[in-house]
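These are the structures in question, set out in turn.
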Structure 1
Amino acid sequence: MKTQASDPGAPRALHQDLLAAAELLGCVLRGESLATALPRLGAADAARRGAAQALSFEALRGLGRARALLARMHPKALKPPQLEHLLLVALALLSLPEPRPYADHTLVFEAVQACAARPRTRAARGLVNALLRRFQAQRDELLREALANDEARYNHPAWWIEALRGAWPQDWQRVLELAASPPPMTLRVNRRWGTREDYLRLLREAGLEAQAPEGPGLEQALVLERAVPVTRLAHFAQGAVSVQDASAQLAAVLLDPRAGMRVLDACAAPGGKTAHLLELADCELLALERDAQRAPRIGETLERLRLRGAELRVADAARPDTWWDGRGFDRILLDAPCSASGISRRHPDIRWLRKPADIDALASQQRELLDALWPLLRPGGHLLYATCSVFPAEGAQQAASFLERHGDALALAAPGQILPGRSPERDGFYYALFAKRADAPA
């Protein structure tokens, strides 16, 4: 066995990154999203925050496995909680299949260093060393025992696994297995800047390989062979390209805005779909966002892409009486608040933050939004309902219920449910496109 010594090839201050990742994991386990916890992280620079985020992502993708391993090796509760969080991060990383990001002996050494760096956990450094070394020595046996449990095997809460199994009996395993790995980095070329072929040449000149996916609605999409910082993307700051998943790129194309149309993007932040609508047509666009903290991101997105023609407003789409001027819309995009269950590999904290009761509550909110916005659509107009969810209550069941309530609505051709298991390069999404009958009262 290798001695406990630092690996010369290891990044400096890995123990600090482990501490930061454990802090982020603790925030999630207390019910806070990474998006809100990360900005408060006391890391010295962006590189350190990025490293801590990457480690926390790995920990969350392997949290079910790490919990099961820790329960077998140390059934008693660990105090303080920071000690448990550090061990969960270390076990999630140590139990990854090869090649692992760090040599095992390096990770054990750095985890002990992290434990020693905090007064409240310093006395437990011997315990940390012993537990992690025990895992090294008994890896196969411990993993075999732990992975007999579905929550450990698939690294999702048991209720989530059962919901998927019931909804998608042929696909649930693949959907969960894909969530164990980072998603692809997909770009959308701004058609007002140039063609996909033009940008593909720029990528290759910069030494970046990418593929052009085929299919309706993906004419401007490029999938990078490997993810890179946006600073490496040619003309990103000048608006040539955006980062947007292939499933999300279908929204603007399905809505099919035309020049001069009045368009509503009802839940617009951070502005990716808003921008895509304006890239496709010179329309009169109203972008709403209920969250005043997120709303400025819409303007920042449009400014970078050098797009004009949008009115931005902080308002609740479910309460038109507070913002609507009485003029009907030709197109409405409702990218509704949802469980985000279709993007759990992109945001691995989501699976641990959601609770079963959330699905019913979100479905109720989606229904309220649909009913509030439908009267604002002009006869002959189109409303696109979208969620980044894989649960039928937020997808097909919601669409069917809407059609039952609104006799003047017609269902148009749309992708319906997109599952990552069937389209590995895409996030999970649901799309339903409705048209208001031309003879409906204005």
Structure 2
Amino acid sequence: MNYLEDTIVAISTPVGFSGIGIVRMSGENSVEITKEIFKTKTKKDFDDYDNRSIIYGHIIDGSGEVIDEVLVSKMLGPNTYTKEDVIEINCHGGMISVRKILELIVEKGARIAEPGEFTKRAFLNGRLDLSQAEAVIDVINAKTEKSLQMSVKQLEGSLSYKVKTIRNQLIEILAYIEAGIDYPEYDIEEMSYEIIREKTNLIKESIDKMILSSESGKIIREGIKTAIVGKPNVGKSSLLNMLLGEERAIVTEIEGTTRDTIEEYISIKGIPLKIIDTAGIRETENIIEKIGITKTKEILAQSDFAILLLDGQRPLDAEDEMLLELAKDKKGIVAINKVEKNVIISKKEVEEKSHMEVVEISVIEELGIDNLRNKIYENITKSQIDSESYDMVSNIRHINLLKEASKSLEEGLEGIKANIPVEMLSVDIKNAWDKMGRITGETVADDIVDEIFSKFCIGK
């Protein structure tokens, strides 16, 4: 269990060899602990420096021995990340220095922070709401510029503003219902049905619009699971390397080289794709290769998008036909590779057998690769992503709560049609108000808060 009165400390940079390591401390004893272990290199004491100063000096242990030469950032609450006094010690990176400084601070009375505890304190102290706090980890985990911009927008409070606006509108409806119950002599109840219906419809439309944006938001945040499939030696691994811009997969002339899947993220115009290079599909007696082929079929079934690679220098055969059949319900692209010479497969022939768009490429000669990227982007974003907007819902927890709130309002509207007593409508309105509050943390349970912050890294 976390205690807000504790002073917490953690290493906020990855442990290992680096130019700088940062040890972060937050809490009411941060300044006093710093004064015990830090000696400035000037005649001024630590207290003499202004707030938000960066101070040069040494960290020393109890015997007066210098541990490291450091820069200390002095940040006094409440205008800090946690709204508490925060000290950040910038020391030399490496395994020893940061660890010794951390241990020294713990000896002086601080405790090691739990995962996400700095951000959790920012939430509990009112600096961030829960949706903004969750955006912090999304910023850290952003895989493309688009996902970063979307996360930053949420961190700035775009989702919070929408949610709080809707909650205020729901409170107005509840107040109107209560007025009708408390003052029946004014015949408010008779009017309230029409007013409640109109207001509830407008609020539900706002929520449904947010839900509609979530498909695009999830794509930008999580990426598209994309499987590269084809027969052995058709060029799947070479295509993966080409898209990545590095030699990630082993490429040989020997069929069946890829027996396990290789997964990498790439960005196509800001959309993250989780590219999976799979084992080639063919008839084989090799047990290990058979396992890889079975896994390929599973991955294809579970993927969001498929790049089906055909060998342009070989006629279509039963294995190609099987691949086209396996991918018939998938969104994807058929790429005819090796078109630099002796093309046997015609684009028209493949188009007649597949519902997918067909492109011609040569991985070896780097022909048609830009066109392939453009076609992948067009097929993924078709009717799904507003590429100019970053104001979308992407967090699965938020999406589920929005759907539950919308369902509660739908039940309330059905109740109005059924002419149920007006006081019974308040149950559905309150449920929607509660679900929306869980997004920002205003009505969320403590165990949910703990679970969310447990996913953060230590030091953030």
Structure 3
Amino acid sequence: MEELSLTEIAEAIDGQIKNKQEINISNISIDTRTLQSGDLFIALIGDNFDGHQFVADAFEKGAKAAIVSQEIDSKQPLIEVEDTTVALQELARYYRKKFAIPVIGVTGSTGKTTTKDIVASALSKKYKVLKTAGNFNNEIGLPLTLFRLDSTFDAAVVEMGMRGLGQIEQLAQIAEPNLGIVTNVGVTHIELLKSQERIAQAKSELVSNLGDNSVAILNGDDEYVKQMASLASGKVITYGLNQYNQIRAANIENLGASGLKFDLVVDDEYISKEVYIPAPGEYNVYNALAAICVGIALEFDLEDIKDGLEELKLTEMRNQILESESGFKIINDAYNANPTSMEAALNTLEQVASNRKIAILGDMLELGEIAKEEHNKVGKLVADKRIDYLVAVGELASEIAIGAEDNGMKQENIFSYLDKDAALKKILKIIKADDTILVKGSRGMKLEQISYALQDK
């Protein structure tokens, strides 16, 4: 973070300074457990915490100042505001405006994190790129990501998540992206938004908040996303596999665990043979195409884009291939799950496996009234793809087991457990060398614990 004076910060967030000192700030903290000497501490208030209880602790650990919304008895510099969360966001928006660099916003029901990683990789041969760390994609995480910017960065790729209408609009107004990617519209969060149309409306807020000189990069194979082109004020680029897209992939070659190759077609002209990405799963072709769109929009040389893609390193627990000493492979895709990503992960299992296929599948959360039906559909997919063993983990996942059995999978190859420990014990009795094991479930299931336990074995 570049230095900001205390006075500059107060003016940016419409705050009043108490115990004023002439000091500069070069880092922001919202957590005293990770606070470093010299930080500005912001006392956020959440459902189950109040940062004002830790202001004294922050100063003891060396904080130079604090932003607060309550009366604090302290002789240290304080900036008093009405709402500390709003102050965090306003300060991040102010700070972002200091950098005249491309900011790429990424949203969608699935593929946000992977697309973010692939975009950053595609640009890496020419640019130093800041990207969202982990799941810092909400109203708190996005500002903290922006505070990591400094004069050494040439571009930023920020992920934008949401749990309701208006949230992506808020994030877009903070980050002010000049390029925006929408990957797809699925049924994740349907418990909150009630329909896929409303989910599409929420995702479209990124497109409608791009400026006149912006580029909207849209998955043209997704009907909901395709329709967002009418909301764009600037240029629109569509990508996908269908011929009407401006940028598309053809002749896709599955290389198993090694990744994928495809030919790149731009405006119906084949311009490159064998674009390679070291990530399995054909859905990653879409994510790579989105990244290529960004590179083309920024006038990158295609060879630089291709070289960047070849050096891709995905975020942990996102289609991560783990090798065990016992000879079996683990596809650790345990970061999150929804019906669309479950199907994609099962496709990847098919493509990567050279011998027996084992699927360890957990609950898909936030599906509301359609949860039972959607889990049952996943079970049908498991049966249709002739997965050798299914281990369902969780109450909702028991419907996956029912769906698999109802659609012809042998009962003796289906196991259902409510907890991870019981599931792991069974899995350890099943696995053999040369097996390929998919581990996938919603974030709340924490199935990565099974992945790492298996790797250790």
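Quick note: the coordinates plus some simple rules give every number you see, no bench work behind them. All figures in this text were calculated on a predicted structure; none of them were measured in a lab. Cβ atoms are built from the backbone, for glycine too; each structure is taken alone.
Please state which of the structures 1, 2, 3 yields 3.6 when distance in nm of label points 7 Å out along Cα→Cβ at positions 126 and 198 is computed from it. Of the structures listed, the value fits 2. Among candidates 1, 2, 3, the computation of helix-only ellipticity at 222 nm (-39500 (n - 2.57) for each DSSP H run of 4 or more, over all residues; to 500) that gave -9500 used structure 3. Here mean count of other Cβ atoms within 10 Å over residues 270-277 is compared for structures 1, 2, 3. The highest value is that of 1.
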